[in-house]
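Below you'll find a set of structures to go through.
Each value in this text was obtained by applying a stated rule to the coordinates, not by laboratory testing. Since we're looking at a predicted model, the values are computed, not measured. Cβ atoms are built from the backbone, for glycine too; each structure is taken alone.
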Structure I
Amino acid sequence: MANQFQLFKHRRFSAMFFTQFLGAFNDNIFKQALILVLTYTAASQLGVAISILNNLAAMLFILPYFLFSALAGQIADKYEKSKLTRITKLLELVIMVIAAVGFVFEWYALLFVALFLMGTQSTFFGPIKYAYLPQAMKEDELVGANGLFQMGTSLAILLGMIIAGVLTQLPQPLYWVSGVVLMVAILGYVAARSIPNMPAMQANLTIDWNIFTTSMATVRYLYSLPFLFFVILGNSWFWFYGATFLTQTPEFSKVLLHGDESVVIFLLTLFSVGVSIGSLLCKTFTKNQVSLRLLPFGIAGLSIFAIDLYFSLSGLNIDVNTGALLGVSNLFNIAGSWRVFADLFFLGFSGGLYIVPLYASMQAYAPKSHRARVVGANNIFNAIFMVTSAIFAIVILNTLKMSLPQLFLITGVLNIAFGLFLYTKLNKHIKQAVIQTHDE
């Protein structure tokens, strides 16, 4: 474990880690603050249903991943990565100025514009950071670096959501949110200035600016590399799975556990810490090798603990007629609650074991000249699977009128079928991928 954290001594790792961490942190402060403002203020002012505003916000953030991921991949392959990173961080600063104006004057249309632009900025940064890692890291550092990145991202998302919740409780909350997102954007740019020069992988590439033909060409190229295609399907399934659980957390906390806001944060913390620990242990379990041997354990855990969550929730006996919502300490005293908490922690832990080997494989086996475009294709599929997750949850909960525990049960059972399919396909195509990588 110690060796993994030694990477922080190297500027080639630590500068990009903190740039990425601060970016994810800022994204989530802004998104969560906006959702809280929409939920508690804007909906009543505008006379629009909360669910419509929140779903519109989610869609606007994901839309750029559909539109611009393939173009972002081309740009990241063609140009030097430290300069590109600094440009994207300057753009973040400009976007946060727009967001600050929107918050201070309560111009909701401007906040939606800022949200779309923030999604666009994240879309262009994604291929840069994931194509940077295999270029900057030695072969035996790649799994450890990915584990730390996954841990950092999970904690940044969680801390961003917590900080947004704290800021919106302060006097003059919109001024606080505006000041903090601007400060974090400045720190992100400072971190990006330390990233070492990382040469372009295909400087002579001619960029196709037509986002639709580019997206189709990128997906077609990915399909010609079967191993990578299934690795990316596996990555995207994780986003489907995670979104299905995390999106329901506020309702899960309030309706099933009769918990207050602190319970929402506690459940998100359990899941995020689980992902972080699982991600970090991947390096130890695989002895630093890029390997899929942990994948069956990740798949099994994601199903076992989702299915057990159905049974542990069914066995809970909480009196919802007591009036006041329960805090975390109250829930600890209820029989069976520990099992629910353990299920959520181990769901996250299994997710860490599942996702790190897939991300490391994507980076290790992608052709060097097309690495960022492969990451761009990955982002397109992630966006598709996240939108599908929202539709899937709406169908199960609203159309079929099933309960949240039943949604978790169905997701866990689906994961067994998908996991078996994925592992079979990856084993079938990995030899060909190894040969192609050695031929480069």
Structure II
Amino acid sequence: MEKKQFERPYIKKLQAGMPSKFGMKSRVEPLTHIEDNGVGDLIKEFGSPLFVISENTIRDTYKKALHAFSIRYPKVQFAWSYKTNYLDAVCRVFHQEGSWAEVVSGFEYDKALGNGVKGSQIIFNGPDKTDEDLKKAVENDSLIHIDHFDEMYSILALSEKSGKKPKVAIRVNMDTGVYPMWDRFGFNYENGDAWDAINRMMINEKLELVGLHSHIGTYMMSTNSYKVAAGKLADLAHGIEKKYGVHIKYIDIGGGFASKNTLKGAYYPGTDTTPSFGEYAEAISSGILNSELDPRNLPTLILETGRALIDDAGWLLGTVIANKRLSSGNRATIVDVGVNLMFTSFWYEHEIFPAAPVSEHLEETTLYGPLCMNIDVLREAIAFPLLKKGDHFVIRRVGAYNMTQWMQFITLRPNVVLLDTEGKPHVIRKKETMQNITEQEVLPGHLT
């Protein structure tokens, strides 16, 4: 007969048949399978920790987003944000669905080309584009979004040398009622910098101004802010048409849509408060359609949505290392997933589930990662059942940024698995080995 796991006794107020005052369940349901794949089976085959990405979820989410915008605006084009998750398999799923590429570095630009994206369907954003990057983008007829005047002058010089007329847009920052305002990137709308950039460009006639771009922030919960931004970009486009007779081909509203994760300090869960794709689409389309632009010749609406399209498609599987009591008497559980793998734990209260049925009794627990760093905390306090050493757990909604911002620090980075449309797992990024780490190192001769 197997000896049962000891559970520390404690007093808990019970409300039979009723949720908590926040509408939350008073028990944690296990998450045993991901699309018919047992969590334990996946860990046994591919190791722990393990990132799992669902191709079905990516495709379904993309279709929902495209539908929400297409029924409200006549010309819509998504451009996959590479910095959100630039694993080739993930990017290619989005490109198969019809998404262009949005990149912010020469490295990401080369990745997009390697994934078969036409140069004319790559949007090049960001403040750091080298002359070599810009030259490549000009030669490939890519859409270059100018961030500052120095970049504009670099492109003008390249244009003179190449004899080509680069296709460009300007990035515009503005007051949309959300503070602090993102004014680090692009040209300001209110102080006239945006018009200054436009006038210099139009008078010079060596660049083809084809678009206007704004990215007002990240994890934006205010749809009205997007309406304001879209309206101001539309007014700029109308002003350019009146002054220069030039039709702006597209308005790029950027990204920043929130996922259903819950931000730290939020009173309500993200699943209840995050705007839907339809709500974002309603606000953005209204901002353009209610402007002075000719409704018979509207610009294409480009969206660089990343987080909201991929977060739900990612899970992180892990294993308990140990349990202990802190000096306060509170329980602490140490797991093999650290903040080096899950950077978003610094700003999200991630949902975490046991991977098998466990006790219904919950206790406030701090979840620590394996790193020898005091900041390695996945959850400061979570009502969680007792998991013993070797038990598995699942962290939900980790598809965005964790596989681009992760670090090789103290532990090696793990396998990443894609579940295809039939639910079959494929390794799309191999776990690191000591060779991966040391092959980039060079020993001076006197130390060999």
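Of the structures labelled I, II, which one yields 1.00 when FRET efficiency 1/(1 + (r/R0)^6) of positions 141 and 357 (r between Cβ atoms, R0 = 30 Å, to 0.05) is computed from its coordinates?
That value comes from structure I.
A value of 0.96 was computed for Rg/Rh (Cα atoms, Kirkwood Rh); which of I, II is the source structure?
Numbers: I: 0.96; II: 1.03.
Comparing all candidates, it corresponds to I.
Across the set I, II, relative contact order in percent (Cα under 8 Å, 6 or more apart) reaches its highest value in structure I.
If helix-only ellipticity at 222 nm (-39500 (n - 2.57) for each DSSP H run of 4 or more, over all residues; to 500) comes out at -26500 when worked out from the coordinates, which of I, II was used? That value comes from structure I. Here distance in nm of label points 7 Å out along Cα→Cβ at positions 309 and 365 was calculated and came to 2.8; which of the structures I, II was it taken from? Only one of I, II returns 2.8 for distance in nm of label points 7 Å out along Cα→Cβ at positions 309 and 365, namely I.
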